[in-house]
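Below you'll find a set of structures to go through.
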Structure P
């Protein structure tokens with residue numbers, strides 16, 4: 001199998017999106033959701049083309065040309081380095097359809113392109129994406145900059161659609177209400193966000209101290225992205241739905257106060273929040289990351305209608321690096 005690799009470099013979000021967005025979204029819109037959201041945010045901020053590119057933002061793509069790919073669709077493997085976020089990797093076709101040697105060659109070339117652009121080794125404190133991309137990328141980046149890659153966490157990607165979303169399986173008490181969080185919830189929501197920090201949080205990356213958590217919760221509430229369950233008027237559970245890409249949204253946070261667990265709040269609130277999101281008919285799927293080793297989370301998401309099976313869910317990973 002003979003392939004030709006072409007690497008492109010971009011210093012603006014709009015140029016990257018013009019070149020890669022359609023390929024990443026055409027068949028991999030759910031997987032690309034995480035990689036593209038920070039790029040969309042930068043593109044929105046810099047819609048005035050006269051604004052200078054940030055010295056912290058870089059985009060690279062490796063195009064694997066050739067005529068013998070499945071469905072004759074050549075893959076694009078993309079790397080986004082945006083703001084203070086970890087690096088994000090995405091592929092336009094399922095990584096299972098790309099031989100590992102081709103993936104390794106592509107990510108090696110992405111790393112070399114980053115070095116040639118004088119991207120410092122410390123620029124990305126971590127990288128997140130499909131594990132088939134992240135693992136060889138972490139090795140290549142570590143080799144290029146004299147760093148030791150370290151696996152932070154393994155997780156999997158799943159999604160639910162309008163047709164697979166199920167109603168809650170247990171009835172809530174009359175003293176429980178569900179709805180969007182309001183500015184009046186800010187202090188309680190901020191404390192809960194601080195306890196529920198997660199690598200895929202948007203729009204503020206972790207770690208969250210008290211001040212960052214307050215800013216994070218405030219942004220979620222103002223954007224209409226944070227939903228809450230109240231018992232006797234007191235906020236006890238919250239769910240955030242963020243990462244808006246064409247046709248896809250993402251559950252980025254689920255948290256229930258320890259005093260209110262076991263009452264079905266999380267299940268009802270996640271179902272309620274997703275149902276609200278699906279009122280927008282342009283949204284086809286809501287995705288989320290989960291840890292297969294967490295049985296309570298697996299049970300919860302299966303009840304709601306997320307597709308969870310060992311042979312269906314794409315494996316993802318987060319890697320970081322340490323000095324040798």
Structure Q
């Protein structure tokens with residue numbers, strides 16, 4: 001009788017053990033928020049896809065995606081980040097539009113809640129980097145140097161005008177690219193506006209800023225083509241992301257083909273490569289947005305699960321060149 005009672009008690013105790021202790025119980029979800037400078041942008045969508053690719057290898061990881069709806073709105077980026085925090089995400093991956101505003105109004109809150117942050121594509125300024133674990137993306141100064149160096153082969157006799165186009169005037173990665181372009185062309189590292197330095201000058205109204213608004217960016221490019229400013233350097237995709245780019249730039253195809261007007265643009269999204277293949281761009285220098293998302297998610301997972309800090313604060317990825325001649329073979333799958 002005593003043996004039977006003992007067996008019953010043992011079975012009761014086993015049944016009452018916490019479910020978490022059983023081997024078949026799934027681990028708790030790890031939710032990572034991915035936030036771009038804008039939401040409706042194939043570049044940041046690729047980064048989200050990179051996060052999802054990593055999540056596919058870890059059943060407990062889930063990626064959420066958001067960003068400002070229409071353009072690089074610093075206030076909306078803060079609102080989106082706060083909304084992610086309120087949803088209870090475990091970590092945030094974000095491309096910075098305005099370092100000061102984002103840090104003061106959202107990342108400070110994330111730090112207070114012990115929610116880790118990894119920046120991708122666009123890092124925080126040095127004075128705000130205590131709010132993030134690491135940066136994953138392009139070395140933006142070197143990327144700007146690459147854009148500037150490519151322009152050198154089109155230099156004219158005397159002083160050659162160039163126009164640099166950017167998004168938001170406070171965006172860290174784009175400003176680093178502008179600095180790189182100016183360094184490549186002038187040889188000076190003080191980031192001053194080109195005014196005859198080494199035979200280069202910036203067109204009187206440039207840099208052009210468009211806040212990531214595609215319609216505005218396209219109008220700015222059309223103005224430069226009408227004025228026949230020799231060299232246009234876009235430090236991100238901007239005008240080429242517009243659905244109207246092909247139609248509105250087509251009238252200038254011969255001008256581009258003759259190198260009367262040279263279009264040098266960052267990024268190699270599919271819509272840009274279509275324009276390049278059609279002879280409506282001179283060169284596109286592309287980045288690795290998918291890998292930015294995948295590697296950032298991996299680092300975030302290792303930190304959240306294993307308390308493993310990223311080995312490096314700055315994790316740079318390479319870039320590649322696409323011309324009309326190499327357009328079908330120049331890009332990478334990641």
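Bear in mind that the values in this text are calculations on the coordinates, not laboratory data. Treat the numbers as computed from the prediction; the structure is a model and nothing was measured. Cβ atoms are built from the backbone, for glycine too; each structure is taken alone.
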Which of the displayed structures (P, Q) returns the greatest value of percent of Cα pairs over 13 Å apart, for residues 77-124 alone on calculation? P
State the single structure among P, Q that was used to calculate FRET efficiency 1/(1 + (r/R0)^6) of positions 85 and 189 (r between Cβ atoms, R0 = 41 Å, to 0.05), giving 0.60. Q
To which of P, Q does the computed value 24.3, 107 (Rg and Dmax of the Cα atoms in Å) belong? Q
Candidates P, Q; semi-axes √(5λ) of the Cα gyration tensor in Å, for residues 141-228 alone computed = 20, 17, 10; producing structure is Q
P, Q: which one has relative contact order in percent (Cα under 8 Å, 6 or more apart), as calculated, at 17? Q
